[in-house]
Structure I
Amino acid sequence: MKIRPYKKGDELQITPIDLMADWDSPEYENSFDRGCSLTIVDDKGKIQAIVNYFLLDESDNVLYGWFLRDKDANPIFITKVKKIVKNFLQNDFIICTISKEGAMQYKMHKYLGFEEKRKIGGLVLWVVSIR
């Protein structure tokens with residue numbers, strides 16, 4: 001499995017998980033054009049996930065990160081997400097994200113090093129930094 005630069009249209013090769021079933025709606029159009037997008041592919045070139053991070057404020061070091069994964073993605077793709085997170089942390093960024101509540105979300109975010117900061121309705125704000 002490897003990380004490569006995102007190519008326009010990579011998202012069309014993903015069958016999203018149920019949480020992202022509305023992915024093809026207009027509100028998500030051009031979502032990967034903002035900030036930095038990276039595509040995770042398996043050894044056969046099948047796209048497993050696309051990761052996106054962008055600065056929340058140009059004068060700050062806080063990134064908002066998220067990813068779109070294929071419903072049949074090999075669970076090992078998360079090790080590549082962890083590598084991307086680690087790279088940003090080594091460059092002194094703080095990363096935040098929001099997820100729905102749920103056991104798998106908690107397990108995944110803890111694995112990636114995130115801490116739960118606050119619950120907002122049925123959503124959870126997660127933050128990770130080396131500070």
Structure II
Amino acid sequence: MHAGRMEHLPYRGESPSDRFAYELYREEIKRGKTLLQLMAVQKEATPEIRKHWSARSFTPVQTSQGIFDDVVCNISYHFNKHGAKYISVALMTQEAQKYFVANHHAAILSNGILKLPRGSFEQDGRIITFH
């Protein structure tokens with residue numbers, strides 16, 4: 001151990017099953033799929049915002065608070081992975097729309113998806129990914 005430095009481990013004597021549950025929870029955080037994240041996105045995902053997002057490649061999630069649909073799961077994943085700089089789901093959606101409008105002419109069509117450096121979009125402009 002180096003003088004003046006100390007490493008703190010999250011382990012505090014929990015049982016192996018508790019540690020396993022904690023690690024799963026940490027993975028859910030990375031995927032934007034904790035109950036808190038999903039509830040926050042669902043609250044922000046107005047009908048206007050929802051119509052600009054695609055559900056492609058995401059599935060609904062069942063929780064103790066009910067089911068969160070594939071659109072909420074997609075938005076939650078991308079907002080929690082890349083969206084902090086946008087402050088809100090609404091602002092991230094607006095930025096993605098502006099980006100698509102300004103750059104759609106340069107998109108590469110691949111398997112029905114328009115691909116751009118900062119995201120992918122349905123041919124009708126709905127957001128699949130954005131960062």
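Only the coordinates and a few stated rules stand behind these numbers; no lab work does. Here the structure is a predicted model, which is why all the values come from computation and not from measurement.
Output the label of whichever structure in I, II has the greatest value of percent of Cα pairs over 17 Å apart.
II
Say we calculate Rg/Rh (Cα atoms, Kirkwood Rh), for residues 36-99 alone for every structure; which of I, II gives the highest result?
When Rg/Rh (Cα atoms, Kirkwood Rh), for residues 36-99 alone is calculated for I, II, structure I comes out on top.
Taking -5500 as the value of helix-only ellipticity at 222 nm (-39500 (n - 2.57) for each DSSP H run of 4 or more, over all residues; to 500) derived from one of the structures shown (I, II), identify that structure.
I
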